[in-house]
Structure I
Amino acid sequence: MLTVKGLEVCVDGRSIVRGVDLSVGSNELHVIIGPNGSGKSTLLAAIMGLSRVNICGGSIIFEGSDITHMPSYERAKLGIALAHQNPPSIKGVKFSEVVRNLIKRCGCSDYTITSKMLRVDEFMQRDLFVGFSGGERKRAELYLVMLQNPKLALLDEPDSGVDLESLNLIAEAINLLVRRGSSVVLVTHSGSILSKLYRVNRVHLMLGGTIVYSGLADEVIPLVFKHGFKKAAEILGKVLSGG
């Protein structure tokens, strides 16, 4: 479904992502884990085609089409959706208005089930993300993504700054997203949500703007939790080289 090859992404003339290769199949859940500042969010922004990043090299192929330089709204039409790490607050625009427009545009049929799962009804009449807690913001953003019935959902730090209750709700919704057939690329630096996901196909360890290792969750995550990102990368690198 998604093939990223040799991708280099620049922000303000500075190279942030370098030589990234990533392949995501249909109905797969991939996790990109790494410390803050390793380029994870920039990589998602590039896949979504956000204007704040500039693709300096490499390619992004989605369902056989080259979308490397396609604008974000065209990618959205193809079925790619992004849940931002820090969505902006917008006064004067009700959350319910955005929800209604998405339901009308995308024809989502199970929005009531999803709204109850993520408990978004409690802030439906509030201005978009204004005064939302960390958990409310993440739940609301994920709900808007799910309303789009995406073929590919890009989730930027859905487990960051949320309490345990919201974390459980978010994990349950992501599991539903995968069961409905979407592919998911999830970025995290804490990994707190991983044990709550019923299936993770691949984990990609990202350091210094590049993916240094890709493998199974039970191969990568225990090393990261025990040794930290850099030491885990060293150990996995030795395994990869046969050292």
Structure II
Amino acid sequence: MDIDASLSYPVRGHMSDGRQECIPKHCGRLVTDIVVSPEEAAHLLRLSKKGLAFGGSSGGASILDLHSGALSYDNSFINIYEKLKAHGKNYVFTQDDFKVYSNVRNKIQQIISYNFGIPVSKIYLTHPTFFSEMTPRAAKTKHDEYWHVHVDKETYPSFHYTSLLYLNDYGIDFSGGRFIFVNDGKNMTVEPRAGRVSAFTSGAENPHYVERVSSGTRYALTVSFTCDPKLAIADPTVKKFQ
């Protein structure tokens, strides 16, 4: 779906370092069910649950960032790798887990490159990239209040392209939790489905929010990309345990 690009889109304007190649041929949105296989989505769901089981927010939203190790715990965050090492549980995440994670990330990067008409080598995985778990529990901190309309570039300055991979199904595993784009009073709703990928430019052209989850548990993976190589991050590996 094409939309008008924000004039303040962060990669526009004069650039002398070659990043103009990261400017999309058009600003817009992509929703597809054919990039990530059911097996890959199921594997990542198991991976997210394994990690989130070692923490959990006291409110309705928890995150697990395999890059930094950040894991929601009560009203703050801990480092999951430090916790696993301290308890002798280095075996929780496997080489295969990280391989599937990296392969899926690469697929999403490729489809963003194709859809927005930019060289795949000109966008870089960036932070934060994380699993999310949403439940009907009442919010305890501002991090739990995911239902407010926002623009990703304002929340996360590193973002230029946002993508979400849904890991379970709206209407089966949870109710509420739909992703809603807001433009001029006309909403566009994305219903989560395991393996479904939604991607969009992160600027003011794409304000959005997530409905409050009213029952069950919603799982997703946010995968973010930047045009700035200085903000690039690497895929996680088993070396995190060393």
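Using mean count of other Cβ atoms within 10 Å over residues 129-136 as the calculated read-out, with 16.1 as its value, let me know the right label among I, II.
Numbers: I: 16.1; II: 21.5.
Traced to structure I.
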Next on the checklist: Of the structures labelled I, II, one was used to calculate helix-only ellipticity at 222 nm (-39500 (n - 2.57) for each DSSP H run of 4 or more, over all residues; to 500), giving -11500. Name it.
Outcome noted: I
Checklist entry - A value of 3.2 was derived for distance in nm of label points 7 Å out along Cα→Cβ at positions 161 and 217; which structure in I, II was it taken from? => result II
Checklist entry - Taking relative contact order in percent (Cα under 8 Å, 6 or more apart) from the coordinates of each of I, II, which one would give 25? => result I
Checklist outcome for this item: Calculated from one of I, II, distance in nm of label points 7 Å out along Cα→Cβ at positions 49 and 233 reads 2.4, and the structure in question is II
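We did not get these values from a lab; they are worked out from the coordinates using the rules stated. Predicted model, so just to flag it, every value in this text is computed and none were measured. Cβ atoms are built from the backbone, for glycine too; each structure is taken alone.
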